[in-house]
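Following are the structures in question.
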Structure P
C-alpha cells in the first residue's frame, strides 16, 4: 500500500469519479448479460498527483446488501481497497496538465466523469463539504467524520470529534459529522 505523505510529498491535484447503482448495473449488464444485479451499489475512484509526480489511486465501494444475511448492514458493506501506485506523470507534464486532462470532455463530447477536487499547486481551492453529505453520514450511523483540510471522509470518528489526524492527508483536521453540522447552524 502506498503511503500518502512518504518522504515529505504532498498532494498537488486530486480527481474523483463516482458511480451510482444505475450506472453500475448498466456496466454489469453490458459485460455479463446474466440478468443478475451488480455486486456493488456505489463506487468512488480517487486519483492523486503527488509532488514527486507519482499518481496514486484509491477505490471505495459499497456492496449490495444480502437479503438472507441478518448480521450485515442493510445499507450494504463499505470497503476501501486502499491507496495504490497507479503510475508516474509523463516527463514534461505539470499538475495543471494533469487537471486539464482529467477535466476535459470525453471523445464523444460528453462531459468528463472526473471532478477536480483540489489543486494545491499555486492556488488552493476551498474544500466544500455539503450539508447533504454530512446529514447522510449522520443518518448512516457509521461514525463518519470529515477532514476540513482535504474533504476526505473517514470512518471510526466520534460524533463530537475535533482535530483528529486524517488518514488521507495527515493533517489534524478531522471532525465528527455532528460537530460539523452544529458548526453550520
Structure Q
C-alpha cells in the first residue's frame, strides 16, 4: 500500500485499471453552442430573464455535436445547474433533459418547441414541464455553472416522461448505464442582470 502513495512522489506513472478507462469505441463528442463560448457567459436571450420568456422558460440555444462512434442509436441531452441544491439532496436543478434523439442527429436547433414528442421523435422534460427551462440564477448571488452533457448511446430508451421530471431524470440516467459509447460536455455561466 505504501508503494501506491510513494509512486507519484517518485514520478512513477501508474496505469488506470481497465474499468476506469473508456472502452473500445468510446468517443469524446465535440460539442458546440454557437450562442456562447464554452465556459463563457450565457446570453440573456437563452435564459428565464429574457424579455419574452415565459415564467420558468426561455429559448433553447442551438447545440451541435460531432464525433459520435459507429453504433450510436440515440443521444441524450442533459442540461443542469451545478450550483443549485434541491431539497437538501445531492440533486441539482434540471433545466432540460431530451432523450431518444435519433442516432444520426448532429444537434438540436435553437428554440425547440414545448411538448412531446418532438418532431424527431425524441422526448423532453425539465423542472418546468415538457419544455426547455433557461438559466435563472439570481442577480444578487454568484454566477451559476450550467452544463450541457451529451451522451451517445448504443440503444434507444423505452422510457416515457413521468409527472415528476426529477424521477424521469433518475430513470433515464439509470437506464443509460452500460450503454454510453460517447460523451461531450459544454459549460456556461449565468446570473440574472441587476435591475
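Each value in this text was obtained by applying a stated rule to the coordinates, not by laboratory testing. Because the structure is a prediction, the values reported are computed rather than measured. Cβ atoms are built from the backbone, for glycine too; each structure is taken alone.
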Discussion item. I have -3000 for helix-only ellipticity at 222 nm (-39500 (n - 2.57) for each DSSP H run of 4 or more, over all residues; to 500), calculated from one of the structures P, Q. Which structure is it?
Written reply: Q
Discussion item. Say we calculate mean count of other Cβ atoms within 10 Å over residues 32-39 for every structure; which of P, Q gives the highest result?
Written reply: Q
Worksheet item: For which of P, Q does Cα extents along the principal axes in Å, calculated from the coordinates, equal 59, 40, 33?
Response: Q
Response to the item:
Taking distance in nm of label points 7 Å out along Cα→Cβ at positions 64 and 176 for each of P, Q, the highest value is that of structure P
Worksheet item: Which of the displayed structures (P, Q) returns the greatest value of relative contact order in percent (Cα under 8 Å, 6 or more apart) on calculation?
Response: Q
Worksheet item: Thinking of P, Q, which structure, once FRET efficiency 1/(1 + (r/R0)^6) of positions 96 and 160 (r between Cβ atoms, R0 = 30 Å, to 0.05) is computed, gives back 0.15?
Response: P
